[in-house]
Structure P
Amino acid sequence: MNTKESIFTRGAAWLTFGSAVAILLSIAASQILLGLALAALLLSGDAIRLPRIRLALGLFLAGTVVALLFSGEIAHGLPQIRKFFVFTELLVVFSCLRDAVLIRWLFLAWAGVGSIDALRGFVQFAAKMQQAHSQGLSVYQYYVNERITGFTSHWNTYSAEEMFAFIMICAFLFFSPGARRRSWVWVLCAALMAVAILLAETRGVYAAVGVAAGYLLWFWNRKLVLVLPVLAGVTILVSPPVIRERFSSFLKPKQEDSNTFRKIAWRSGIRMIEAHPLLGIGPDGPKYHFMEYLPEDVPRASLPSGFYEHIHNLYLQYAAERGIPVLLIFLWMIAQILIDFFRGLRSLPPGRSDKRFLLHGGIAVVLAVLVEAFVEVNLGDSEVLTMFLVVVGCGYLALEKEIAFNEPLPTQGSAN
């Protein structure tokens with residue numbers, strides 16, 4: 001490789017790194033860096049690579065285009081086509097991040113930025129509590145509609161970003177040999193992000209983090225899995241009243257909670273699928289036709305407060321927008337990721353290694369996404385999708401033999 005190619009190769013790697021980290025701060029900055037990374041990759045002449053899910057991913061995107069073409073409302077669905085650009089994050093990550101040290105530092109940078117974002121969230125939380133008290137409002141009623149957002153525009157995005165960064169730093173602490181150096185820094189980062197997730201009050205993320213943490217603990221030290229329910233109970237007891245009320249809303253929802261309107265959204269989505277099972281009503285179709293599919297027993301004049309422009313369930317959303325076949329392709333892609341990562345773990349020798357950290361972290365993130373997807377269209381958010389693709393791409397990089405990751409270090413509790 002000549003000097004010019006080397007410059008473009010290094011530039012593509014660092015631009016990809018920057019895009020993957022900047023997503024925690026600004027989607028605009030992340031996508032600008034993504035575009036520059038793509039340009040540098042093309043100019044470098046290096047191979048353009050995609051992991052083994054390329055067939056499933058290609059069929060998913062093609063199915064989206066077909067659904068749009070048959071919807072009769074192409075203009076409505078064009079934002080979902082433009083979102084194809086976000087999927088190139090997987091391409092640049094898998095093609096450009098061939099340096100194991102850079103991959104490791106990407107997730108450590110997530111932890112650092114996520115911690116700063118958590119501190120910003122703490123300040124926002126204190127301000128919102130003060131606002132509620134100064135206006136003489138019910139703290140819970142006020143806060144559930146005005147939750148912390150960090151550097152993002154919405155609490156769902158904030159919660160998911162903190163969740164991804166938290167899961168990956170936990171996987172690093174449990175399975176990477178590098179965690180033995182300055183471990184207190186990463187433990188502190190994890191603690192800050194955990195508190196931010198708690199204060200953000202996104203119940204789907206609560207459940208997702210619980211499943212991901214249970215998975216990671218099971219493969220690190222299975223005895224500690226038994227501690228999770230105790231830790232959850234203690235957390236609820238010591239939390240501020242506004243957080244305790246949010247936990248209780250799982251079983252005893254209040255009028256301002258989203259339980260009722262979500263059930264209406266799910267029933268409406270099922271009606272869309274029943275009417276258009278093969279091709280759906282078109283990408284972003286629920287945004288424009290939601291009210292047409294409301295169940296007949298739901299009074300239009302007195303709908304519960306909520307956001308009625310999507311179905312609040314990723315699986316129903318994909319099936320309603322793009323048809324059941326596209327949903328099945330998506331599930332095939334997710335299953336392929338999990339199978340590949342599990343097989344990769346079984347092939348590793350016992351002990352800590354960065355490959356183990358990336359593969360366990362990747363599986364935990366996928367499980368978290370699948371859990372939260374029951375109550376939110378999480379991968380419909382460009383920030384969340386970007387971070388998901390970064391994790392998946394790095395997991396597949398851990399399966400690449402030519403990338404020199406740290407050799408495993410024997411340790412108890414990480415043999416799986």
Structure Q
Amino acid sequence: MQAIVLAAGEGSRMRPLTSSRPKVMLPAGGKPFLEHMVKRASNAGITEFIFVVGYRLESITERFEDGSDFGTKIEYVVQKEQLGTGHALMVAEEMAKDRFLVLNGDVLTDESSLKWMVGTDGLAVAAKRVPDPSRYGVFEVERGELKSVKEKSRSPPSDLANAGIYLLNEKIFDVLRDVPVSERGEYELTDGLNALVSRGEEIRVAEIEEWIEIGRPWDLLNANEKLLSSEQYSVLGDVEPNATLSGRVSVGVGTRIRSGSYIEGPVVIGENCDIGPNCFIRPYTCIGDNVRIGNAVEIKNSTIMENTNVAHLSYVGDSVIGSNCNFGAGTIVANLRHDRGDIQSYIRGEWVKTARHKLGVIMGDDVKTGINTSIYPGTVIGSGYRSEPGEVLRGRVTTERRK
């Protein structure tokens with residue numbers, strides 16, 4: 001079976017984290033999100049992948065190359081203009097086999113559900129029941145068959161969200177050639193599904209067991225909680241006497257855990273890191289390669305990307321921190337509102353409810369904070385920002401302006 005993976009977009013809702021990488025290459029559970037997909041799909045019987053790439057494509061091609069390091073075969077096709085999911089699939093038409101899976105690069109399901117789709121006859125789409133279907137494209141279903149796909153609606157016909165996983169054949173290309181541009185100015189794959197149904201094609205709707213999506217920055221924290229429970233753990237670095245690793249803690253090659261550090265798993269720490277002394281790293285934290293965590297630092301439920309330095313006497317909770325950042329000594333990230341209400345954060349021009357009781361900062365790459373900087377819950381800091389000593393950061397903070 002062949003899988004066509006749609007991975008060409010930036011992921012504008014994930015800004016500023018996508019300033020230097022596409023959304024599918026953001027780390028979750030200690031590795032790029034796309035790597036989890038390749039692993040699970042391979043285990044489900046996928047032997048060939050076609051990656052549709054575009055934005056920052058080199059970060060994908062350099063990581064995966066021809067797929068041999070991942071035990072599979074990977075080829076690439078470039079979507080030069082990101083004109084929608086239907087257009088992305090059309091770009092791969094010449095490389096597609098008669099029958100194939102289509103996988104959105106920003107979603108992940110369990111291996112058993114993928115195995116079912118690989119082994120089933122006919123056409124199929126994956127669905128997941130969600131509490132707020134108005135956020136998603138939703139399937140209208142009749143006797144287990146797809147009747148229509150309704151894109152984000154205030155009155156969705158069901159709670160079956162489109163999970164972004166499709167079992168299709170060459171007929172999809174015939175209908176996509178006639179699909180008009182959507183209201184968003186894109187060619188939608190879901191419009192192709194509606195066209196297939198209108199032509200009399202039967203498409204089964206399969207409810208999947210697990211569904212992990214990364215549509216918003218804090219989704220990476222949710223993904224960590226789910227993915228870290230299934231990771232394999234090993235300690236390959238140097239753990240000094242009087243350092244404590246409690247539970248499932250993975251330590252990469254060349255990493256040093258200094259005396260007095262207490263690390264409570266599940267936690268993944270990358271290669272060539274310098275951790276401690278006397279720091280506290282709490283569960284569901286993922287630390288990338290070449291990261292420095294200083295004396296008396298506490299990290300809780302956070303993602304710290306590669307080449308970042310969190311200096312002594314700092315606190316980071318429920319946050320996503322980009323690469324090449326530097327926290328001045330005494331930088332404190334607040335992750336809880338005084339009134340204990342849900343926290344809002346900034347996405348693509350508007351403030352949205354995160355439905356999270358605790359959320360710290362979403363920080364882009366190459367941010368430097370001055371000593372004793374304080375950061376409010378839900379703050380978004382754009383790449384390249386420099387704070388002054390003792391500064392208080394809140395809301396949306398960029399090099400151009402603050403809101």
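FYI, it's all coordinate maths here, none of it is from the lab. Just so it is clear, the structure is predicted and the values come from calculations on it, not from any experiment. Cβ atoms are built from the backbone, for glycine too; each structure is taken alone.
Compare Cα Rg over 2.2 N^0.38 Å, for residues 20-267 alone across structures P, Q and report the one with the greatest value.
P
A value of 2.2 was computed for distance in nm of label points 7 Å out along Cα→Cβ at positions 172 and 228; which of P, Q is the source structure? Each step should come with its number before you reach the end.
On the way: P: 2.2; Q: 3.4.
Computing distance in nm of label points 7 Å out along Cα→Cβ at positions 172 and 228 on every structure in P, Q gives 2.2 only for P.
The value 23 for relative contact order in percent (Cα under 8 Å, 6 or more apart) was derived from one model only; which of P, Q is it?
On the way: P: 23; Q: 12.
Of the structures listed, the value fits P.
Taking distance in nm of label points 7 Å out along Cα→Cβ at positions 220 and 316 from the coordinates of each of P, Q, which one would give 1.0?
Details: P: 3.5; Q: 1.0.
It was calculated from structure Q.
With mean projected area of the Cα convex hull in nm² as the yardstick, tell me which of P, Q scores highest. Numbers along the way, then the final one.
Working: P: 21.3; Q: 19.4.
Across P, Q, mean projected area of the Cα convex hull in nm² peaks for P.
Upon calculation of helix-only ellipticity at 222 nm (-39500 (n - 2.57) for each DSSP H run of 4 or more, over all residues; to 500) from the atomic coordinates, which of the structures P, Q produces -22500?
Values: P: -22500; Q: -4000.
The correct label is P.
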